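Asks: Please go over the structures that come below.
FYI, it's all coordinate maths here, none of it is from the lab. Only a predicted model underlies this, so the values are computations on that prediction, with no experimental measurement involved. Cβ atoms are built from the backbone, for glycine too; each structure is taken alone.
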Structure I
Amino acid sequence: MTISEVKKQITDVFISNETVKNLYGLEEGKTFEEQFLPLSLESIFSYTVASAIWLIYAVIEQFKTDIQALLRNEKAHTANWYATRAKDFQFGCDLTVDTDSYDNSALTDEQIEAAKIIKFAAATETEDQSILFLKIANENGGNKQPVTDVQLIAFKAYLGRIKDAGVRISVINAQPDDLRLELDIYYNPLILGSDGSRLDGADETPVQNMIRDYVSNLSFNGLYVNQSLVDRLQTVEGIEIAELKGASSRYGDQVNFTVINARSRPYAGYYKITDDNLILNFIANE
């Protein structure tokens, strides 16, 4: 729900009131905007009330979301619980004796946040539930990256203190999976040039930027979907047809790429795509 939608509900009721109709001499069938100027007192007042109502609505919706996330993530002994606890890890801090929590009474909020080096975490179980795979990553300059060897040793010690007895955990702390894409981009020659740049000079690489934006904004351990990428490209002004010719990925020490059929989930939890692995064939759609 938007502020404009809330305002419309208010103004619709306002102009349908018989007393208001007679007082203002309103005409039947005309909208509020057709009979009141945007800077009129009535319009400003309606917008102010609508903004207040919308803010309350937004706060309630966010509260519901936060409560649902809390219930989902704080439920002990689930995969989500382990992912949440992974992000609670504080590098360089010891757990309180005989507990799985920290005593942060002597630390500032900034120190606590700086110690929390696991910015991304996702946990999945094998089908027989014998092993819990816990994928983790840090962040630097907006880019996901593995934690250092020293940090990983400390993190594994932390897991040993907080995990349930008998739970086997395999930590995946890896470089991003390589993603390789090849696309035929049929473009409007009135908007884009033969290299994909905008003719008005507003953006030299709008296609590449959209692809990288899609890849970098996938949720951690989220699903890459070929069709979703094509759908995003169709929103770029100047692109009339985006045809995916091939998608593949590899991780770790793999030399060869594996074809992605429809969708794929990254081994490391996230992807990267280099210039060499982004092959774009620009074709004027004349």
Structure II
Amino acid sequence: MKKLLAAAIIAAAAPLSSAAVLIDIDGGIGYSFNSITSGDLGNGSLDLTGTNSSGEPLGLNQEAEGGVYLWSKISVPIFPDVGLKYQRLVSSGTNEINGAVDYGGGDPTVFSGEIDSELDMSYLDLTLSYGIPLPMASIDFGLNLRSLLGGLKMEETTGSGESLDARFAYSGGNPIIVPMLYLAGTFNVPVADVRLGAEIKTLPLGDTNVTDWEVKGTWFAPLPTNMLVKFGVEAGYRHYGLSIGESTLGADTSDLQTELGFSGFFLGAAASF
């Protein structure tokens, strides 16, 4: 985030311009190559990657799919930086299942046949943070609010056609929003026009625990437009672990008990205004 001193100098040098133009905008879009590192649902009654067809845990034989991500960060003097990020994170699979699945509330669903299943762990983040500028570096800290957008879907493609649709939501239907602590750091290498960064978002309290961290590097191309906007490529590695316990912020989430982990490399394009 730009210093107030920079804002005052530019405003004095260009009185006809508005201080509102002193805004940094960074963003990126790319693709994540994901894999499942752990996957237990329904208090251990379902195994994402297992193939067991009867008895507990029932196996869903899933594999993680690649997913698009988008992020942006707007920095204005005095005010906290505002970050937005969307990540599509889905795993899917097919397996023969003969047994009852009790997940997401309501009566257990009894399956007997081939089951197509999909677990959607996609999310939308809103981050509010302040930065501490250092020589060629910055440290950001603040609050991240994560909205869980998906849930578990199971559909029997043979037999009676039973199905289950359990979304990550409170009993009233509102999406689960998880507050998380946010810490990030960046280091700039001016000679190579490279930016190295790392961030962590975590909620290490209570029955619901979330930890999402990533490390990445961004290279900006030496283009004539660099005085106005920089374009480059970014690449890195991320890990997302989620544990939903019996309660979340006082609400009953016992029907959604979950232990999940997803990791993978990502590659994308970045821009800095």
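Asks: Among I, II, considering only distance in nm of label points 7 Å out along Cα→Cβ at positions 134 and 214, which has the greatest calculated value?
Replies: When distance in nm of label points 7 Å out along Cα→Cβ at positions 134 and 214 is computed for each of I, II, structure I gives the biggest number.
Asks: Where is distance in nm of label points 7 Å out along Cα→Cβ at positions 78 and 94 largest, in which of I, II?
Replies: When distance in nm of label points 7 Å out along Cα→Cβ at positions 78 and 94 is computed for each of I, II, structure II gives the biggest number.
Asks: Moving on to the next point. If helix-only ellipticity at 222 nm (-39500 (n - 2.57) for each DSSP H run of 4 or more, over all residues; to 500) is calculated from each of I, II, which structure is the one that comes out at -11500?
Replies: Clearly, the read-out refers to I.
Asks: To which of I, II does the computed value 77, 60, 38 (Cα extents along the principal axes in Å) belong?
Replies: I
Asks: Using distance in nm of label points 7 Å out along Cα→Cβ at positions 22 and 230, single out the structure from I, II with the greatest value.
Replies: Structure I comes out on top.
Asks: Given a value of 0.40 for FRET efficiency 1/(1 + (r/R0)^6) of positions 38 and 174 (r between Cβ atoms, R0 = 25 Å, to 0.05), point me to the structure among I, II it was derived from.
Replies: II
Asks: Of the structures I, II, report the one carrying the highest value of distance in nm of label points 7 Å out along Cα→Cβ at positions 54 and 238.
Replies: Max of distance in nm of label points 7 Å out along Cα→Cβ at positions 54 and 238: II.
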